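For reference, the structures are reproduced in the following blocks.
Only the coordinates and a few stated rules stand behind these numbers; no lab work does. Predicted, not measured: the structure shown is a model, and the values here were computed from it.
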Structure I
């Protein structure tokens, strides 16, 4: 009885928000000030498909900007996630190679990854590969930790929402050229071109990542093309077209595995071909009303090849697991309101054709076509210092029945620089196609505080509890469990002092079986580290053109004694950048990075996928 009553309450709250918005059409504020506050320096995030200031966001959110990415001399999304509190990679090896990640213990199969609104997770295993997402085109990354299904659908563990760069509106031609080279002939070459002329704007980029492999058989070659064209319509509307194409051939590992596995010689390579396109329309319909219509098409052809030595000792492949997927869909939504009251309501449709299996051992294990639908509404209502944020969404999944998700959050401005947050939600993730089953479900509670009241210090603390049901594990032998995950996350940053600033994050996680009450350990099917530490020492001296970052990552996996995970020492990375002539826009920037300076080991599978040991790289970039 409780769930229907709660859903009806959310519908009533949304209706009240809607009815209270009629007077806002009389205001003079333009549409782009939706969510605007008196603090122009406050960051905006789109956690509920509408931009809001961080002081009016109830979820635990981390925002990464293009400047943060440049500071780290990052290659792919994996390099970025390694520095975010609450996120841990199973291993970090040659750039663009395979790795799993988790958010506060939530498997990446339950985390929705989007680029410009286009889903990056496959349907075969619900996996998005951070090593395949290059960073040169990224303007901002919004990471939502915890259930976000009321806004985004299948997002039990969270959302990584990637927004790419827009055309440079100030110049007709601008761009970046960048190249680096490092150990084992590890190179990263990039070119960007951007500009605007009258109503037309463009952003284009191309890149290549290559390496002979920083650990056994992690040689890789990735080519990435991305383009975005925009046109401003009469009445301040905008049409944007985007197209991306990626090809990659990363090796994962090659080793002779002894005890405890005794698998013999293992050979594993991957091959990826992906093309995504989208078309977006944004059209103001009034002072406080806007229409957004997004359409997309995708084509994916992924191969994971597994092999070893045959009877004559030659290396051969025994399996070629293929995921072939085509999808198309649309999302139409209305955004209505201002900084005090706003609402977004929308409709999603998707058509998917997925086929997969072992090409060397046919027939295919699945060949499916289905349609999915969703209806959603998310809003906010601010009264003085209190903001209420309800949300609800109904998904017709097409593969696992229907699911209604809800959320209810609140923020309270305790003082000018102090915000209290509370958030409750239900969420789900779809079962995989290779192991179909029932929906994975979660109910989550979060509460926390964020404050800049202490001089020279910013603090943020969050408590979380997630009741997970029908959790589907990884691997060939799938198990389904029920778990309770709870813990807390603490973050701190200092203001610059003599051009130096500190940042830190600590996450504590306790995962237990809700059936037996026993603590769950890291194993073949999941990584649930109880302790996770992130550190960073940043240096900025604009007059000298110097910028640097020393980052540290430590994880304790809490795995059984005979398990092949390893965590010894902290992984330290150093990144330095020098703009030769700081006052010249055309001055080249020289950059250098040293990775895993003290040869730390942090991997859930130190036999099959050990960390890359100490390695170095350097390069130059020119903005014009």
Structure II
């Protein structure tokens, strides 16, 4: 049975802290045409197949303890057959749903943006697609190839996109380098409303503090005049679960990006509350064209077993005003959010159960409008499952904000990675999140909340047809985020990106969702599906190899013809110890034989003959 747990609170405390504020100017942009075909795009990919949490670390211990606690709970509370309940709000309608771009990396990091003209920009780790509103692919490109005119980067990861309805432009942010010696933040502004055209592209220093940390996990939002980016600074050569140093905020005047001038920015760092660094800071996106120049950010105690703290940070003015200041307050809510267990996938016979990683209880997405902030996070539920927490802060700028929290849970389902779109008209919201049935497979859901704060049923956008089992560990990556955006010219319509399981892989899905409070015409289209195989001889679009490293080292993946002539430097990657999978597309290669060589500074690690059969 779906359950919605609701709580209210009216308490907050104000904190005064002297954060660090550093102003700067970027270099000039490099203009890149996304549709440039002068460089062959092989869509290179490398996946570390061993991604278990560090044993005895805080995250690892908490996940193990939660699994024991869940098993004990279920022994005392046998599950009965789930009963279907009807939500009070009208169900959303899935107008179309079709398979999106292939996420060749792990996790898939789904994000999406759609323009007023119906151009859809869909990104995953680590490529992008431009589609029209029928699902026709207009452009398919790897991030490595897109940013090649700037430099030959190591792995490019964690893409985030958004659409600016006032400027009618797109913004793309990602990062490269998982060490302080190579960390760069890549920021791109489309020159027009066509994301398949020219972009003004910038590289910013992701290691700005000379403290052996690099920039990880971006979240982005825009105000009337600025682009805001938040990042986590992670220590070199340490897992992100134990290597966190601090979270930072970049405030960038977006007009310079649109105009192709050097970027003017402020880097906010040393962001603390009562001496403790705020972790995983999430900006609240504006959801209409009426944007202000302030920006709210939310933070939770994301690794606490249970907690009631919600930290609100505000930057009060634009970069160009010269008057931007940071304020903070702590809101206290009786809503019990907490560190979530990993989601369980369907178990087969005596085989080990496969899990989906839920990370922690950080704020994953937030939106702002009319003095309300709505947000979502992963959480533990009353039935010891993984669920989603959907929160609201009413009158956030007032002396007495009101917090409301709903926990979405079901005894036979696990949920994770929520995001939301504000539909206007008395704070109507459309949510999307990942689902996983304990007796079925991972997929993507959508949920509507009306102006009376009533929920619809949870509606499946796509259900998986297999478990996700890409890694050699028993815990698979599930996120690390989703997104849903309303179409500004059709406030009843949203576009979302999600994921589902097929052939042990995580597939991506694009969904077009209508809010039936505003009836609209609907057309039915059959979803398109495609497979990704790794054979040799190669008869499909992709070739891949698996390999194991005894030590961490830099590897160059280089393609040669059979005579040994170099054709393409596919990828340079600082590759960790353990098992990995590397793959790339071969559709641009003619029939014949080729050599893929893995090279290190010490020499050739291995050579693999590739046969293109047709």
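Here relative contact order in percent (Cα under 8 Å, 6 or more apart) was calculated and came to 17; which of the structures I, II was it taken from? Display every interim value, and only then the final one.
Values: I: 12; II: 17.
It must be structure II, since only it matches.
With P(r) over Cα pairs in 10 Å bins from 0, in percent, for residues 332-459 alone derived from the coordinates and found to be 11, 27, 26, 18, 12, 5, 1, which of I, II does the value describe?
On the way: I: 11, 27, 26, 18, 12, 5, 1; II: 13, 42, 31, 11, 3, 0.
Matching structure: I.
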